[in-house]
Structure I
Amino acid sequence: MCRFRSRFLGGALHVVCLIVTGATSGIGKAYANELAKRGLDIVLVSRSKDKLHIVAKEIESQHGRQTQIIQTDFTEGHDIYPAIAEALRDLDIGILVNNVGMNYSDKLVHFLDIPNPEQRTTQVINCNILSVTQMTRLVLPRMVARGNGLIINMSSEAGAQPQPMLSLYSATKIFVTYFSRSLNSEYKSQGITVQCVAPFMVSTNMTHNLPPNLLLKSASAFAREALNTVGYSSYTSGCVSHALQHIALSIFFPDWLRLSSYCVKQTEKFAQSMEKKMDEMTERSASKED
């Protein structure tokens, strides 16, 4: 039995790890693979059944661990949770990774410019906030009864400080941060570790799969480093390079400057230039296909 499993689950047998939406790509998939590598069976929860089957087969063949899948869409709100509860009824969940998350646009926009705002804002709240609270509610009672367990909630550096033109997304992530840190204080005396992970940019679909560099981690490298912080920090940037960026921004880019009219104007200009570049890239791709 691996040291990670023994340390955080008290050597309990027949314990599986639950990975939430995002398990089929990006950070969620990376966490699933890394935890399987460390000796845990995996329950994968995501929206696409086809992708779930593909990732499940990859984990089974590469790491020799058992997998189960639950197909659901976390943007749909309260109605999905009775079915999830039934699927988890006979499972002894030792680790819950609340990785699910989404933004309302693939670019920086003012709140009133959110596309399809009535639907999209509700979807973001359901996906980023409701999922964390409801999945925790489903899994935590058995962890408390057993006397051990680990919950990892994925926040973001966007939740560390207010972010103009990411207002709703930023607000949902500070909810995850405060909820996680408060919950850890409530239940650590009962053997439960609740960790909040707040990364900077990681190479995923949300960041258009930008190539990794010194500041931007690949999903697999990030998951490996972030899991090594479990038990040492209840709030973490996940890796050294992201922690250094967090410190630098806190010192040199404080809230009063970030929220100033000047910086908001600069953010607007940056958003316009990025949108123009993305349009140009799309046009070039289309011309190549022609």
Structure II
Amino acid sequence: MIREELRLMEAHQPFARAAIVRTAGSVPGKLGACMLVRADGTSLGTVGGAELEERVKEACRRALELGEGDLLHFDLQAWKPGGLRSLCGGTVDVAVEYVPARPNLLLWGGGHVSLAIAALLPSLEYDYSVADDRPDWVGLDRFPTAVRREVIAPRGVWDILDPASFTHLYLLGYDAMKDLELLADSIERFPGHIGLMASVSKREHMFHTLRERGVSPTAIGRIRSPVGIDIGAESPGEIALSVAAELVRERHPTRRALPRHAAVTRQAGALPGTGGA
């Protein structure tokens, strides 16, 4: 199972992992038994079979949908209200963990903002590739840590690159019409996060053109523009920082709603209201 987890991580695919963390009485699965559920619903491993396994698979699929794990308790006693259809007689606690896809960014445009973003990504352990239709702008000298550096026209990006292998697309190009070409193609073919760097007028013009082409408001609503978290960014370095902050917030979704004082208290190991004493 570890090999499959590593393969999915390398392929930038999310998965859910379930493990039996407590048992009492007679149960079909041993303590520590694990199961992995992929994004397509297929699974590897077992936590005991029968209805228990189906319920755990369902919980894993829900974790993949919601992006968060859970701790579940099952009574394997068919004669009890709420019990599973099992005659084993014991109880099982199962921890379900959501493992998000390791971010893999595609930066369209090899300009100053892409350079600034690319400089931050290795320290975050995020992979990225860069594409541009100008050969001099995607060289090894500019993006030495990129997984791929492609010289390609915007309409050909998803013919060369696999959209399923990327989690984020950032359109940071130098030409609005070329950005629009890739944007229109990506709405139909790219399932991940789409970020568009654009002025208000450029963005409205592009969205208007997409609507005229029959693109639905729901599809247009997938596009994040401006890119990154709103910190009043203006320079390439500031924009890169806002994008990096957004990526980190996505990585730790349960922490972003935690008040700062509560986060500090939790880190210190104190209970709220105790003052750490």
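Some points to look at:
- Test item: FRET efficiency 1/(1 + (r/R0)^6) of positions 90 and 218 (r between Cβ atoms, R0 = 41 Å, to 0.05) calculated as 0.30, pick one of I, II: II
- If log10 I(q)/I(0) by the Debye sum over Cα atoms at q = 0.07, 0.09 Å⁻¹ is computed and equals -0.36, -0.57, the structure in I, II: II
- For 1.5 (distance in nm of label points 7 Å out along Cα→Cβ at positions 74 and 242, calculated) the corresponding structure among I, II: I
- Each of I, II could give helix-only ellipticity at 222 nm (-39500 (n - 2.57) for each DSSP H run of 4 or more, over all residues; to 500), but the derived value -15500 comes from I.
Every number in this text was worked out from the coordinates using simple rules, so none of it is lab data. From a predicted model like this one, the values you see are computed outputs, not experimental measurements. Cβ atoms are built from the backbone, for glycine too; each structure is taken alone.
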